[in-house]
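Just so it is clear, none of the values below were taken in a lab; they were calculated from the coordinates. These figures come from a predicted structure and were not determined experimentally. Cβ atoms are built from the backbone, for glycine too; each structure is taken alone.
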Structure 1
Amino acid sequence: MLDRRTLIRNSMLVGAGASLFPGVAFAQRGPRTAIRAAAEANRAADIKRIQDWIRLPSIAAEDLNMEEGARYMAELARDAGFSGIEIVPTDGHPGVFGYMDNGAARTLGIYFMYDVKQFDPSEWRSDPVAAEIVEVEGWGRAIMGRGAVNQKGPEATFLAALHAMKRAGVTPPVNVALICEGEEEIGSPNFRQVATKPNVLAALRKCEGIFIPASWQGPNGEVSLNLGSKGIIELELIASGESWGRGPKGDIHSSLKAMVDSPVWRLVQALNTLVTPDGNTVAIDGWFENVRPLTDREKELIDIAAAAGDEARHKASLGVNYWIDDLPYNQALQRLAQEPTVNIEGLVAGYTGPGGKTVLPGKAVAKLDLRLVPNQTRAEAERKLRDFLDAKGFADVEMNVSGGYDPTEVSEDSRLVQAQLAAYEAMGVKANLNPRLAGSWPGAVFTAPPVSIPAGHFGMGHGSGAHAPNEYYVIDSTNPKVAGITEATMGYVEMMYQLARVA
């Protein structure tokens, strides 16, 4: 059994060249050789599994293939060895649950999403649902398609680990509880209903922790091990002549602006009240009163990451030249972890086609996402936003919340984190502890009562383009520091073994 305090003490040295964990040698012994051989033999089937899954896009925002997506997810789980498969109804799109009882002392929870983001085929270099294999410069051969890395590629690779163990005749060293949803991309509005179904809840509460498979290796092979994630609220603010009682109820000729109020300007004025003039700090009354400042340890971890990172490459990858307020890199990263945000995802009003069309629109919509940090809650943030708009005289601006969830935190001392550290070390991967992922996922469903278990991300390999054109997932890496599909498969195998043995 691995000592927890030793893992924590050595966590920042993972992958630095020293053999700090017994897992380094352990990874070369026992059944892993047979499992690797099986993974290599299964390689073509594992790739095809990802491609076939991409070819059935389930898009919650468009109500596209949702029932089919749930059935397909259930079949994938059944083929991988899960039993008692259920398609769990909700007030929205269904979830899926399955359990694999391996007679083990410990249980691992796995979270899947089977829905994907929308896409515009005209923006892609290949058909986003064809799942073609393409060359990605600097990375190797990859499957390209919507959902390739977010999250079907990594999720199917976890299933590949179970298939490899089955082919090798090896019983997984942990029991596995699998819970899936089809609404992550719209803010998981009904996922709690799946997790709190009595038999699902009972299985989840047995788990040492739960993670979503991920593939975030950078060009140097490193990964970030996140100790939490920001929460999110997705919503629309709508200004209309009908609700306002001023301005037109529909589009009218723009020449009439001289004597008619504009709902679009009404919305712009409302949006301007939500942030400081530079747009960078939330100005909603009471927004920061429950925000927990970063601890000294969290700042230390960020400073270590900044010192080891490549600021120029980071900026280039984002297509930016400056951080907010021209902050130095470590302070920009601290702000990324610390600050709650109000972001405009999109603005829609009037005519948006080619050329101009002289109209005064009767309606305007702003699509927003609000990122939350500990100790904010979704309920608190929604209430404060509504109260603030009302107090500023914008009671007529409608607020339609489509989904969201609270932020998450996981202890450095938890078995889940320790097993992750040990698994990365065993695979020779450098892991950098990160206090908080700036992105969001519905981990709060697991970390909060009544489930109350650690939750995070884990995985090897690489992919990019989530929510964007040309999304891809690498299957044959040309970078020796970055895992292809077989090494990524073995990473999930290693995680199971380390969770079974860490103290």
Structure 2
Amino acid sequence: MLIANRGEIALRVIRACREMGIATVAVYSDVDRGALHVLHADEAYRLGPAPASQSYLLGDLILDVARRAGADAVHPGYGFLSENAEFAEACAAAGVTFIGPPASAMRVLGSKTKARQAADAASMPRVPGSVTGLADVAEATHVAAGIGYPVMLKAAAGGGGKGMRAVSRVEDLAAAFTAASSEAERSFGSGEVYLEKLIERPRHIEIQLIADEHGGCIYLGERECSVQRRHQKVIEEAPSAVVGAELRRRMGEAAAKLALSAGYVNAGTVEFLVDAEENFYFLEMNTRLQVEHPVTEMVTGLDLVQMQLRVAMGEPLALTQEQVQLRGHAIECRIYAEDPENHFFPSPGLITRLIQPSGPGIREDCAVYEGWNVPLDYDPMLSKLVAFAETREMAIDRMLRALDEYVIGGIKTNIGLFRRILMDEDFRAARIDTGYLERLLAGEPVGITEQVPKDVAAVAAALFAASSKREVVAVADGVEESRWAVTGRREGLRL
């Protein structure tokens, strides 16, 4: 099987294949020649220069590599060609299995506008707004006037916060429309955008599902993805702290109904906005594996990638909905090479030191190593750190312990940001919504509790730093030694 991707997701798929006895083929751009996914695969082939448009987005070239390598299937991971219906069709025409939904289902549910039409047909509640792409600013103005401000412009062909603009007044709509459309064109090759009502302070809850070729479809619980920055998820959890069994059932059954109505096969995620009264509204469907799939794997005990492969082989699902059991709580932090103190600018460069966390309940999906040069050409995510425990509170504490162990030298990262979030009283009490992180970063009250005064926090930090310093009592050959080390050696000699 060829993995048409890079980084940690390519390595994740390679590991699943190895456990199943499937040989793997990696592809790489020039800057990824020494990447871990290349080193771990059974074979590896060069695609081209670093820009994705000259390498990872070249479907014809990837299929040519598949032909030369004798690959039977292609796994697209997420991003790049993962939601490209034309690439899925090209795979089928070349006699190569595409690990994902059929192109027909992808066209219905992968397009945000067509997915909204499918949601209407399935009688699923959705956010008010347009169900087709907007022709121009005049149409956008008309739709916005009908549903009322604030509104949100969104790219029809993709997600991840690209091509999205919030608009609170009619005077700003024209500029936002142009900006959203241009960004959508650059990111997804389509400038089509649609418009919907901006629901204020909702929670972002998504349902993971998987369907087979025999009419079987099950949902694997929900994920809470409300901690976001500029519409990009930062922390994900499973299960949500506010979703009970009844709401989970209603959302799961609605998601499965939508997927089955479109002839969906393989793994996918239906995303919802949920208000304070537990009303849920269809947002979109991601017709691929999600970045945050590990938290679902941790609480279900299932391997989603291997389930994808078995479905693609034509096997029926190995379990029923009644057999799906959720256990414990999992939290995922997306570790990025970026500088939170400099407007979150990317921080590419050489990793000069890497100490990775481990221990009970810790999982890290990572594809970097000490000595790796993080390129500027792609998404700056370095790893996905996951903590699993019996309860949410225990998972948070376990994650904090893991973050304290994590050392990445040579570049800036957002590790410190996660400590700030996980120690925040409102996050720990699950008082979060999609605007929570932006308010926290702005220094505004994020929930119903008061924030710790900055001077108190500064004093506490200083005391902690002082108490954490080692007392150096000896220097030998330029190496500092602490009192406990000297004493321990002395006592050992006495024995």
With Cα extents along the principal axes in Å, for residues 197-276 alone derived as 39, 26, 25, matching label from 1, 2: 2
Distance in nm of label points 7 Å out along Cα→Cβ at positions 53 and 85 - structure with the largest value, from 1, 2: 2
Read-out relative contact order in percent (Cα under 8 Å, 6 or more apart), computed value 27, structure in 1, 2: 1
Answer label among 1, 2 for the case where mean count of other Cβ atoms within 10 Å over residues 149-156, calculated from the coordinates, equals 22.4: 2
For volume of the Cα convex hull per residue in Å³ computed as 181, the structure of 1, 2 it came from: 2
